[in-house]
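Values in this text are rule-based calculations from the coordinates and carry no lab data. Since the structure is predicted, the reported quantities are computational estimates derived from the model, not experimental observations. Cβ atoms are built from the backbone, for glycine too; each structure is taken alone.
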Structure 1
Amino acid sequence: MKLNSSSFLLLFLWSTFLLGQRYFPPSHGAWKKKEPKEFKINSKKLESAIDFAMENEYSGSRDLRIAILKGFAHEPYHKILGPTKKRGGPAGLILKNGYQIASWGDIKRVDMTFSVTKSYLSTVAGLAVDQNLISTKEKVSTTVWETTFDGSHNQQITWEHLLNQSSDWSGTLWGGHDWADRPPKEGSIDDWKNRDFYTPGTRFEYNDVRVNLLAYSLLQVWRKPLPQVLKEHIMDPIGASTTWRWFGYDNSWTDLDGHHVQSVSGGGHSGGGIFINALDHARFGLLFLNKGAWNGKQLISQDWIEKATASSPAQVNYGYMWWLNKKGTSRFWEGVPENVFYAAGFGGNFIVIVPDEELVIVTRWLEPSQIRSFVKGVLDAL
């Protein structure tokens, strides 16, 4: 049977439609792959970008105990309190419309992911907002009414302040002092301890003690372990593997409704945090690319996704524990669209979302200073 011009046009349009459809991988099943050329992507340029990632491995020790202690040596009293794990080599994968178009290294290996954990923690907060357990503008002390938020300064702190790291909370949690986490290069311990407070919401300060405070506060809201919340509402529905884990510290246990429960950490700064493989990261990234929906089911509201990836008043490049590629600071990736957002962790762990191109890019153990060049290289292949 001969095809006329109209038939060819219909066939072309149908093929284009199918390529534009977003694919969701099955639970624990084989992830469909497509060749880059099926999306008119330059394979040689893409291979060159991947070679760049492989050649620019994170320069820190593969023994992450050594890398952590060296990386945070400036912090007084810093020590490892939670589990660690020797890392693997460079690895990652790239999704286009949900399909795997490239991968490198061991993408099934479970490794620490450090502050990428924060974006998962933020998602647990988003679930609480969706279920009307909390409001971002509500003062945390309304719910967490014990001594954690005592004092005129700490009582001003809202959930939003904790989420966008502008709370300037003052105190000690699990033996960690707020002032000892990433202190200024200038001054002494006495200077740091006796600093002036900033009004919550007015100054951005990246601080793991306060992130762990968010995790502890959410534990008081959910009344059950946060890994269980994440598993039930996000990881199981997106078909993640059974290999990921979320740890806290040896001393971060608390009594909750008669049970001894661990409060997890929001990173691996002192050990702990989420241990996970690149494939599960990619599923999580695909959920955010699809604005909280997975294969037709809304797992977390689109409203939350939009709020989490919007600039904070105190930091244009930061939302609710997601980094944003906005102009105005040294964090801007020149040549990369401004609506790109990403989760980032120590040692070159990234989940990068490129909405305009329907891309999710996951990297493990890429030298952090090279992430812009790598992402730009991937985009240049399109």
Structure 2
Amino acid sequence: MRGWAKGSSEVAPARNDAVKGLILSGGAGTRLRPITHTSAKQLVPVANKPILFFGIEDMVEAGITEIGIVTGDTGPEIQAAVGDGSRWGAKVTYIPQDAPLGLAHCVLIAQEFLGDDDFVMYLGDNLLRQGIAEFVESFESDHAESRAEDAQVPSAQILLARVPDPQRFGVAEIGADGEVTQLVEKPLEPKSDLALVGVYLFDRHIHDAVAAIAPSPRGELEITDAIQWLIDNGHRVRHEVLEGWWKDTGKLEPLLEGNRLVLDMLSSSNGGTVDAASVLEGIVVIEEGAEVVNSTLRGPVIIGEGAKIVNSTVGPYASIYFDCEITDSSIENSVILEQSRITGIHSIADSLVGKQVEVRKSQREPHATRLMIGDHSVVELD
């Protein structure tokens, strides 16, 4: 898989052999169709890095190097992209899920891999600004302190974020002692603004919980039900509140917002060629073999390996993946996937364009708009 990514040389973790990682990369990705009809949603790139790679890096930076990835129908594509994990200094095990039967079901089928070890469960389409190193450290520290004081150790820890619209999320209610007392899925009248982020830390007792719960009305084993089982059966459930930004990239708008946030974190670099007629403004990353001819790049922007930008304006907040060709066009606040060609288009904005797509201006003056559009598409025309 090509594209901008921190390699293992940039990540030098202190190993945490007591904790494993479980990244969930199944699901149908219905909210990003039609892109996800042919690709895994976790491999859609943000700032030219597949979203799944951010999660792997977060694990490794927390010292977790033994990682299981739960996959669905797109398993072969994910396995081809990630490989054995050695580029990050990790060892990856793939755990196929025949059908998307819930987050708790993922724990159920991963039990052989997880054993009795503590583990972090991480949704594969999450983006977190602060990573998970402090989250893991606080859980392990609480475990150690509780054992030293002969007190009850926590069985789970959940990561929460304050949101303006908690009725859209699973919401946690916190008791006076700071422990989680109840989880409510999309409450009509939320008692707090603390939403579940999609990062969880469990000890071995979660296996009892997922075995004990029944499927929800939608036919899935819900992780909120499993955590509630822990609470109801006397287990401690800790929480941490996220301080940095968090994005669930399963829909277009948060994906584009995540792209903007990550682009803002980059530093300019140029591994390609830029002719004298071109102008670079702000944060501009040009990857190896890319070519910029008579064009303006308005950062933050990233141009992928082997891409070619000719007589065009790209950015701000545009990510052009590898081997794309952009000619006589203008693109901003958009993500363009690999090997796509855009020619003669005056303005593309707020868009996600799939891989090996060709978008071009017609050579004739049409009396009607001519389209060939797949299922579940959204088209906006002026």
Next on the checklist: I have -8500 for helix-only ellipticity at 222 nm (-39500 (n - 2.57) for each DSSP H run of 4 or more, over all residues; to 500), calculated from one of the structures 1, 2. Which structure is it?
Outcome noted: 1
Next on the checklist: Suppose mean count of other Cβ atoms within 10 Å over residues 67-74 works out to 22.6; of 1, 2, which structure was it derived from?
Outcome noted: 2
Checklist entry - From which structure (1, 2) was relative contact order in percent (Cα under 8 Å, 6 or more apart) calculated, if the value obtained is 23? => result 1
Checklist outcome for this item: One of 1, 2 was used to calculate distance in nm of label points 7 Å out along Cα→Cβ at positions 51 and 291, yielding 3.4; that structure is 2
Item to check | Test item: mean count of other Cβ atoms within 10 Å over residues 323-330 calculated as 14.9, pick one of 1, 2 | outcome: 1
Checklist entry - Between structures 1, 2, where is distance in nm of label points 7 Å out along Cα→Cβ at positions 187 and 267 highest? => result 2
